[in-house]
Every structure is written in C-alpha cells, then in structure tokens.
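**Student:** What follows is a group of structures, each given as structure tokens.
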Structure 1
Amino acid sequence: MSSDLLTPNDVRGGLACPNRSLARGWLLFGLLVLAGFASLAVDRPVSHWCQMGHMPGDLQAPIDWSEVFGHGVGVAILLLVVWTLDPARRWAVARLAAVAYGAGLTADLVKLIIARTRPRAFDFEQGIVESFGRLFPMGAGGSDLQSIPSAHVATAMGLALGLTWLYPRGRWLFLVLVAMVATQRVSHGAHFFSDTFFGAAVGCLVAILLFDVGPVSRWFDRKEAEWRKVASQA
C-alpha cells in the first residue's frame, strides 16, 4: 500500500479511494504472503545465525529501540503525538488506532489457529518443517508455540500504512521502521524470518479492510466526514 492508495484528500463525504488503490493493496498483500512462503527456505539458517549472537552490537541497539513502533505502548504514544501536534487531523486518530491495534489482535487470533515453535525454543538439529505443530492449539503450549505470525510486525505494518495514508511523505520512513521491527523480532529469537512477512501481510489485510473495502471502512468514512465538519465549525 502506498500514498496513492488512500490519502485524507481521497475521502469526500464517505467516498473511498479509487479501484486502483484497492488493487495495489491486494498486490502488496499477495507479495507479502509469497515472500513469507519463500523465506521458509532460509528460516533455519537465519534464525540459527542470530541465536549464535552474530548480530553486531552497534547494529543491535537501534534495532532494539525500534520495537516500540510495533508495541502497544509505543503505538499509544505515537497516537498521542498525532493528537497533540496535528489538531487538524485528530479526526484520523481513531482509524489509526483501529488499524494498528486491530492488526496486532488479528495476528494473535491466527496464533490460536497455527502452532509454531519460536526460534528461541526450537531445536536447530531438526528441519524447519518440525517447527510447525498442530492446527487449532488454542494457546496450548504457551508463548513458545506462538511464533506465527509476528503480532509486533502486524501492528507495525498496520500503523505504517495508516500513517502513510495520513502523512504520505513519510511512507519510506514508516516502512523502514517496519523492517527494523521485523529484524528485532528475528534477532531476539522471537520469530522466524517468514513469521515477519506473514505478520506484515496480516497488517496489510487489516489496513485494506479499514481503508478500502467493507462496512468498517465505510463507517469510518462517514464518521470522519462528520468529525471534520464539527472541527471546522468549532
């Protein structure tokens, strides 16, 4: 999803963006899913390399700091910053919150359907297929069996796409932050490389549903038109 998909100027009286933007959103979603499956081939060596502590310390520090972009508290702080520093766009904060937290919660729901051992608990003497467990574990086995998808990356991607909708000039910065969050999750053994792509795909899907299609998107279009009208009369 890019700045062409949906900007504040694309919403007029409850009208969403053109069909081209929706096609680009689905294209991005499809590419992320394909990248997730493709990266299964390198999951084992990448995670094993990280578990051996090869990540340079000077690089690890900024990567660790970036985690806040995909963390619930970090999202709340960023939403507060938008609310405080950009009063003209306060009407958008509710949808920003919905896409970021909605993406993270959706990823958590997927974890209840597919069990996968996190790298930090995985025996690297086994093949990568052995990292997958049974379907519908419903939380059995605890956090160590909740590797796929990455909820941090899903949250970060949802937030990045929401911020791109609101501040299109910052789109590359937001995507770089998503990549840094993904790197942090892999380097700490919380997720395999493929888990981060699947998490990003979840974030993209939620963004499509909240900005481009469906009843929730249309509801936000209507409410934001009302909120902008009230704000202009204040």
Structure 2
Amino acid sequence: MKLPYLLPEDRLQRDRFSVILVNPENQENIGLVARAMKNTGFSHLRIVGLEETGPDALRTAVHSAEILKKASFFPTLKEAVSDLNLVLASTVRQRKAFRILTVDEMLEKIKSFPALTRVGLVFGNERTGLSDRELRRANFVYFIPQAGRQPSYNLAAAVLLSLYAIFRESGSSPVPQTAPPIPRKEQEDCIKLILKKLEKRGFMHDTNREHVTDLLYDLFGRLTLSERDRRFLTAVFNKGLGGED
C-alpha cells in the first residue's frame, strides 16, 4: 500500500537535496546514514575524504544499498558543494564567527528558496565535527538541540533528525517564484574577490586575516548571492574599490 506522503511529487522535491559527510571514520555510520536517507525519501549521498564505502557500510544500510552504490566521492568539501545553490552545515558547538540557526530557522530558510534550488546538508567527522574552515563552505550553520552537551548525537542520528524535519515539512508551503542562488563555487569566487580587495586596501592583514575571513564567509553565506548580487558586488569591488587587477 502506498502512503500519501510518498507520492511522486514529494520525491521530486526531495530529489534536490544532497547529504554530505565530511571525513566519516566509521563505515557502519555511513550505512546507517543511507538507511536514514531511505527512511525519509532522500537519495543523494556525497562523501568527502573517502574513495569508496566498505562491507560494514553495506551491512548496516538495510534496504538502502542503492544509495551507497550511487554515492559520489570528493577529495575536498569545497568540491563537494561547488555545484549546489544553498549549503547548510550542522554543528553541536557554538561558533563565535558564525550565526547559528535553530532547526526551525533552518527549515524556514530552505522553504524560502524556489524548488529549483539545489540544497546540501553537511555533517562533520564523528569525533571532531566541522572545523571553522569547513563551515566557510556553508551559507548557514544550524544547531540540533539536545538535553546535555555530552554525548553528542551519533552521525546517523544527526542526519536522521535533520532529514526528518525536512521530510515532515515537505510540500507544506508554496514555493516563491524566484531564481535560486548561484552555485556555491561562484558564491565563493565572489567572496574571494572581496577578500583580495580588502587585503589590497590594507583593511585585512596578518593579525586579523582569519577573523575577517570567517566573518565575511558567514555574512555573504547568509546572503545566498544571486546572479544580480554577484554582478553588483563585483562592480563595486572592481570599479569602486581599486579597479581591475
């Protein structure tokens, strides 16, 4: 019997999402992530730092082997998100340089973009999570609440909680008829141009470079630049702040 929440149109909505695991250490966790994806109707898995999955992943991926077989592998997170329009990263720690969204705010952000928007959900290593440098690859950072600080959620549990929240909201609100943000690679190219201009003008230097870089990635990540935004900022920083290099 087919249930109402598994209609083809709902699957097409979820087809635009990719789950991205960064340097996972435990093959069993990868299999459990695939199972969580299958449970909630998601199918695109990207893995950073590995070249393949092993038999332990297949063993725990109950009825989800096709997700592992179709998984894409990338040497860096930057490459894994380069073609996505909107990237959201999960964290269990407070971050000074990045504004942290709640899960509900994360959902509202996703729902505010049109159906053509390709979305990535990034999850860090089981022991260390995501570094500040890895968080720069995301537009938004969100936090999954828990009763205590330790122990943190298992990787597969964090993925399941995130996907279930999206699954629960699937098709619950109209989608705005606007263009999606430009791909993440193009967003980052624009940020790098701005950083280069700020350094050239002496605003950024050795003592504040990391701090300013984190703040700009957070700010412009949250702006989720459109093509129009990119053209405007490129013109401002090329022509208004120092000319072409």
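Read the figures in this text as sums done on the coordinates, not as results from a lab. All of these numbers come straight from a predicted model, not from anything done at the bench. Cβ atoms are built from the backbone, for glycine too; each structure is taken alone.
**Student:** Rank structures 1, 2 by distance in nm of label points 7 Å out along Cα→Cβ at positions 128 and 152 and report only the one at the top, that is, the highest. Working shown, then result.
**Tutor:** Working: 1: 2.0; 2: 1.2.
Largest one: structure 1.
**Student:** Something else now. For FRET efficiency 1/(1 + (r/R0)^6) of positions 40 and 208 (r between Cβ atoms, R0 = 30 Å, to 0.05), the calculated result is 0.10, so let me know which of 1, 2 that is.
**Tutor:** Details: 1: 0.80; 2: 0.10.
Computed on structure 2.
**Student:** Quick check: 3.5 is what I get for distance in nm of label points 7 Å out along Cα→Cβ at positions 48 and 112, calculated from one of 1, 2. Which structure matches? It would help to have the intermediate numbers written out before the result.
**Tutor:** Working: 1: 3.5; 2: 2.4.
It must be structure 1, since only it matches.
**Student:** Given a value of 2.0 for distance in nm of label points 7 Å out along Cα→Cβ at positions 80 and 192, point me to the structure among 1, 2 it was derived from. Present the calculation step by step, with values, prior to reporting the outcome.
**Tutor:** On the way: 1: 3.8; 2: 2.0.
Answer by label: 2.
**Student:** If distance in nm of label points 7 Å out along Cα→Cβ at positions 88 and 136 is computed to be 5.2, which of 1, 2 is the source?
**Tutor:** Details: 1: 5.2; 2: 2.4.
Considering all the candidates, the number was obtained from 1.
**Student:** Sticking with this one: Determine which structure produced the value -20000 for helix-only ellipticity at 222 nm (-39500 (n - 2.57) for each DSSP H run of 4 or more, over all residues; to 500), calculated from the coordinates; the candidates are 1, 2. It would help to have the intermediate numbers written out before the result.
**Tutor:** Details: 1: -20000; 2: -12500.
Label of the source structure: 1.
**Student:** Have a look at 1, 2 and say which one yields 0.55 for FRET efficiency 1/(1 + (r/R0)^6) of positions 184 and 200 (r between Cβ atoms, R0 = 25 Å, to 0.05), as calculated.
**Tutor:** Values: 1: 0.95; 2: 0.55.
Going label by label, the one that fits is 2.
**Student:** Something else now. Which of 1, 2 yields 23 for relative contact order in percent (Cα under 8 Å, 6 or more apart), as computed? Write down the numbers at each step before the final one.
**Tutor:** Working: 1: 33; 2: 23.
Checking each candidate, the match is 2.
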